[in-house]
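Next come the structures, one after another.
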Structure I
Amino acid sequence: MIRIESATVEYNSRRILNAIDLEIEAGEFVCLVGQTGCGKSTLLRLILAEEQPTHGRVLVQDRVRSRPDPTCGYVPQKYALFPDKTVLENVTFGLECACRKLAKPLQKFRKNAAEFLAHVGLNENDGKKYPHQLSGGMQQRVAIAQALILNPPILLMDEAFSALDPGTRTGMQRLIKHLWREGGRESGTTIVFVTHNTREAVCLGTRVVALAKDPHGENGSSIALDVAVPHLDFDSDDHEVREVIREVESIHVSPVQFSNHELLQTSRA
């Protein structure tokens with residue numbers, strides 16, 4: 001579904017990402033982790049095609065990414081809703097833009113918006129409200145519905161829950177895991193999820209990819225760990241969860257690994 005080939009990103013001669021090679025299969029739930037400033041969001045923007053690599057290339061469904069398109073839905077950290085539009089209008093905005101471009105009737109698409117709101121736990125009355133009338137968690141649900149209604153093969157989420165209070169964050173974690181499972185591994189949406197929270201990563205994803213900076217600060221970040229994780233839930237045995245967290249957090253990358261662009265890969269039964 002996604003193939004990143006030797007992607008390097010430089011800003012004003014400062015290297016952010018260094019020769020990233022990564023393949024993501026259809027239906028995977030991949031969590032990107034790493035310290036602040038290691039390039040996680042930059043890697044997500046490459047897949048979105050909001051940015052282009054300085055060297056290398058990014059392909060989605062065997063096509064080189066050149067600009068954002070409906071192939072990738074995107075949920076940012078901050079909800080990015082239109083304050084002057086109702087919840088229903090926010091959810092249908094992307095479809096209405098596409099319909100105008102394609103000269104298709106809008107009515108048959110608008111009726112789906114209420115179903116998507118229900119899908120993310122909102123009701124018909126919520127659809128009539130404006131964003132400022134909703135809690136943070138409800139606004140994030142709208143942002144997810146806004147992305148899902150376009151039925152994207154790929155959903156990119158950039159620290160989408162980090163601004164939420166702990167209780168709301170837990171609810172949103174469970175929601176996105178449920179929505180992903182509903183689609184099924186083979187036919188469902190492929191999710192790439194950026195987070196700083198290791199527990200969130202191992203409980204949400206089927207795979208955790210960790211970026212780490214060059215310890216000398218010269219070559220940018222490379223992939224330090226690419227590990228398949230068992231199908232954990234937030235209610236899984238705490239010992240099992242802690243064991244996987246320790247495995248992910250124990251990775252140390254030497255300068256030799258960076259200079260050789262080596263990829264440390266491990267797998268679990």
Structure II
Amino acid sequence: MTYSRLPPEELYAVDRSGDLVGGLGRTIVLLNWPLALGAVALAALAARPRPLVAAAIALCAVTAVPGVVDQSDLDARWVNGLPAFGVLLALALTAAAVRRDGAAFAPRARGDALRLGLGVFLLLLALPWVTAEAGFHFPGDLFLGEERPERSPDLAAVHLGFHHGTGGVLLALTALLLSRAARSRALAAYLSLMLVYGLANAAQDGWNEQLWKRGTVGWHAPDVLRPELSLPWLVLVTAAVAVYALWFRPRPPVEPAET
């Protein structure tokens with residue numbers, strides 16, 4: 001709705017908006033990033049039928065191909081339809097798995113208190129982004145919003161529309177939730193990287209918008225949207241390994257003691 005009613009000048013990196021076609025196009029790109037990354041985990045958790053699971057993961061993975069999602073040009077293109085279809089297939093597999101196996105809350109898991117604390121923090125961090133995506137700036141002076149700081153005068157400090165910080169929050173929350181049900185090591189490892197990747201993008205966006213643009217700090221946090229051979233990504237991968245080893249790694253079920 002926001003991209004259907006607002007002109008491109010008030011948004012970020014789109015040339016087509018202000019009508020239904022522009023709004024639907026931006027929605028398709030959102031299905032590519034970040035939603036396709038979370039849909040990979042949903043498809044893996046659904047587990048079967050395996051050919052369809054593999055197809056959903058392969059389609060969603062297209063979003064990682066360079067140029068499919070271009071941060072400087074977020075208008076939809078035909079290739080964006082492939083990951084979008086992968087997301088829809090993953091959702092269908094999830095619905096089929098619920099119908100087949102039923103649904104219930106997972107039992108208490110190690111680290112649930114930390115999951116809850118991180119989740120609440122992320123939701124608070126996302127407040128100015130959530131309102132921006134709804135088409136207005138967060139009221140009050142707690143967060144920068146419609147101001148145009150000297151360090152970035154071309155757009156409002158928190159531009160209207162989608163923010164990659166929100167994508168980071170969505171991916172981190174997805175990883176926190178699905179890690180409670182992950183049983184395979186491969187899925188747990190993927191969710192470990194998803195959590196760290198999501199946290200890094202949320203932190204980077206929040207740092208630059210609310211601290212660097214205010215002039216509170218002089219260091220501009222680097223972009224970590226795409227994997228690359230760099231120090232920030234070395235830190236991310238190392239952190240993901242630690243999350244897997246210390247938190248998300250599946251534990252064998254505890255067998256009841258013999259009486």
Structure III
Amino acid sequence: MSYLSNSMIMTVNKLTVSYNFEGQDGAPVIIFIHGFPFNKSMWNLQVKELKDNYRVITYDIRGHGNSGTGDEVFSMDLFVNDLICLMDALKVDKAILCGLSMGGYIALNAIENYPERFNALILSDTQCTADTPEAKEKRIKAIESISKTGVEKYADESIKNLFASESFTLRKEEITDVRGMIVKTSEQSLCNTLNALSVREETCSKLSEIKVPVLIMAGEEDKITPPAAARFMHEKISGSFLKIIENAGHLSNMENPVGFNIQLKKFIASVY
């Protein structure tokens with residue numbers, strides 16, 4: 001899954017950011033935030049589906065894809081600051097925000113701290129809790145493993161948990177693409193981001209304060225952020241919608257793009 005042809009570069013927040021801005025001038029804006037350790041190309045099928053009717057922004061989080069790493073210590077707050085600075089640079093006052101996995105962590109942090117900048121929220125295969133001690137230990141071991149054995153082995157181990165069982169038969173191209181995204185990410189960025197994920201704060205206590213429309217989606221076979229995590233957020237966010245995506249694991253937008261896009265388009269149409 002290659003980058004869209006009109007990928008652009010901009011200096012934002014003292015950082016080189018690679019992004020795409022598709023669609024017609026004046027149309028409602030939707031911003032997609034990718035998960036860890038992927039890049040903006042994971043959203044290509046969503047961009048293709050939406051760009052005729054909306055303006056769609058995808059971008060590489062610092063340290064991922066073709067964006068720079070900068071000099072600051074990675075954190076969810078820093079990632080959110082990058083997002084807001086990108087919106088400012090592109091003169092986007094308000095948008096629908098869609099985040100998957102780590103992108104969801106960033107989206108929840110963003111709407112908590114900048115609620116006036118977003119008119120709807122889509123949370124996919126993510127959760128509001130902070131890392132448990134066990135999860136932190138896993139991330140520490142992953143950092144140690146990457147440092148000792150490199151990115152290739154980390155990519156192979158990660159792939160095992162990212163996809164639904166049948167995807168290993170039916171979605172071989174997507175699996176190859178995702179592995180390529182992981183391998184392209186530098187050891188430094190992988191370790192820096194793992195550390196940022198391990199120390200992120202919970203956002204569960206703020207869910208009841210979200211006043212914009214919210215769609216929550218989760219792959220039926222997501223092992224990393226299972227449907228139970230999605231249901232928990234759904235119960236805490238008044239008026240939110242919950243959709244479980246069949247035949248999908250943690251990367252539901254890539255594993256079942258048809259099912260994912262149906263729910264995505266239906267929700268966006270209800271907001272605009």
Quiz item: Among the shown structures I, II, III, from which was the value -16000 of helix-only ellipticity at 222 nm (-39500 (n - 2.57) for each DSSP H run of 4 or more, over all residues; to 500) calculated?
Solution: II
Quiz prompt | Parent structure of the calculated result 13.9, given that mean count of other Cβ atoms within 10 Å over residues 88-95 is the read-out and I, II, III the choices | solution = III
Practice problem: Could you figure out which one of I, II, III the value 15.1 for mean projected area of the Cα convex hull in nm² was computed from? | Solution: I
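No lab work stands behind these numbers, since they all come straight from the coordinates. Bear in mind that the values here come from a model prediction, so they are computed numbers and not experimental data. Cβ atoms are built from the backbone, for glycine too; each structure is taken alone.
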